[in-house]
Structure 1
Amino acid sequence: MDLRNKAIVSLGLLIFLVVAFFLTTNSISKHTGYFVSEEILNDDAKIIKCLESREITVFINSETPFDTLDNLQVSEYIVNFDVFNCLRNQLFCTNNGIKAFPSFIIGDEFVEEDVSVEVLSSLTGCDLV
């Protein structure tokens with residue numbers, strides 16, 4: 001076999017392998033739901049940037065703050081909030097009228113209950129839903 005034929009066969013084999021790889025990974029992604037898309041990563045980055053640009057404080061009153069924060073409806077976004085545990089500084093919370101827990105200050109809004117993702121989305125203007 002001459003050099004030209006070897007190059008053509010090698011190129012054909014390379015194209016076949018690339019197509020087979022694409023079809024296999026596409027099939028796995030459809031069945032398992034696991035895939036990485038730049039669009040999804042960009043959406044997550046936009047949400048994080050949006051939440052970080054807002055002033056969001058959550059007030060809790062707990063001896064186990066990690067468990068309390070994990071049970072919030074918006075726990076997946078908690079890393080973007082300021083957290084204040086009133087158990088450690090009750091005077092501050094009393095002086096500022098915080099009586100119900102959890103309570104949120106989102107921008108200028110004061111909410112005395114656990115907020116849903118929909119409520120957080122509407123109060124922040126971030127597209128979370």
Structure 2
Amino acid sequence: MGRYSGNYATYGSVSIPLIPDVSFTDGIIHSIKFSADSIIDTGADISNLPEALVRQYRIPVRDWEDVWWPNGTVQRRPVFLLKVEVPHLRSIMERFMDCGYPEVILGRNLLNRWSIMLDPTHIHSPHDIQIDDS
């Protein structure tokens with residue numbers, strides 16, 4: 001069992017749960033590797049991979065999926081398969097979509113595989129973020 005501990009980061013004028021330099025590898029073409037700061041978003045159904053990274057690293061589309069937005073529109077979005085590596089945790093293979101956001105976002109499809117404590121008040125820990133891969 002591994003554990004990652006970290007702290008919130010300032011993003012614009014707010015503090016957010018962010019893991020710096022998460023490593024990613026394409027799930028099939030293992031020579032495609034990159035790292036990126038990644039936002040923890042417990043409200044996101046799926047993890048987001050920005051179009052800029054897709055273009056920069058030429059990450060191949062593995063599937064397409066319809067996304068229903070809160071305003072009622074439906075968009076067909078590309079799906080990518082990536083191995084995610086956070087320091088001290090086991091790597092995880094998971095789906096990412098380009099949902100149109102400019103940041104890498106770790107959504108519930110990935111987060112549900114970990115036990116996560118977000119504690120910006122430091123009541124329970126000296127760290128804002130603790131993740132166990134039990």
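Hey, helix-only ellipticity at 222 nm (-39500 (n - 2.57) for each DSSP H run of 4 or more, over all residues; to 500) derived from one of 1, 2 reads -1500; which structure? Present the calculation step by step, with values, prior to reporting the outcome.
On the way: 1: -16000; 2: -1500.
Value -1500 for helix-only ellipticity at 222 nm (-39500 (n - 2.57) for each DSSP H run of 4 or more, over all residues; to 500) corresponds to 2 out of 1, 2.
Out of 1, 2, choose the structure whose coordinates give distance in nm of label points 7 Å out along Cα→Cβ at positions 26 and 58 equal to 4.1 when calculated. Show your work: numbers first, answer last.
Working: 1: 4.1; 2: 0.8.
Checking each candidate, the match is 1.
Quick check on the output: 22 is relative contact order in percent (Cα under 8 Å, 6 or more apart), derived from one of 1, 2. Which one produced it?
Details: 1: 22; 2: 33.
Only one of 1, 2 returns 22 for relative contact order in percent (Cα under 8 Å, 6 or more apart), namely 1.
From 1, 2, which structure was Cα Rg over 2.2 N^0.38 Å = 1.06 calculated on? Present the calculation step by step, with values, prior to reporting the outcome.
Details: 1: 1.82; 2: 1.06.
Comparing all candidates, it corresponds to 2.
Every number here is computed from the coordinates shown, using simple stated rules; none is lab data. The structure presented is a predicted model; accordingly, all values stated were derived computationally and were not measured. Cβ atoms are built from the backbone, for glycine too; each structure is taken alone.
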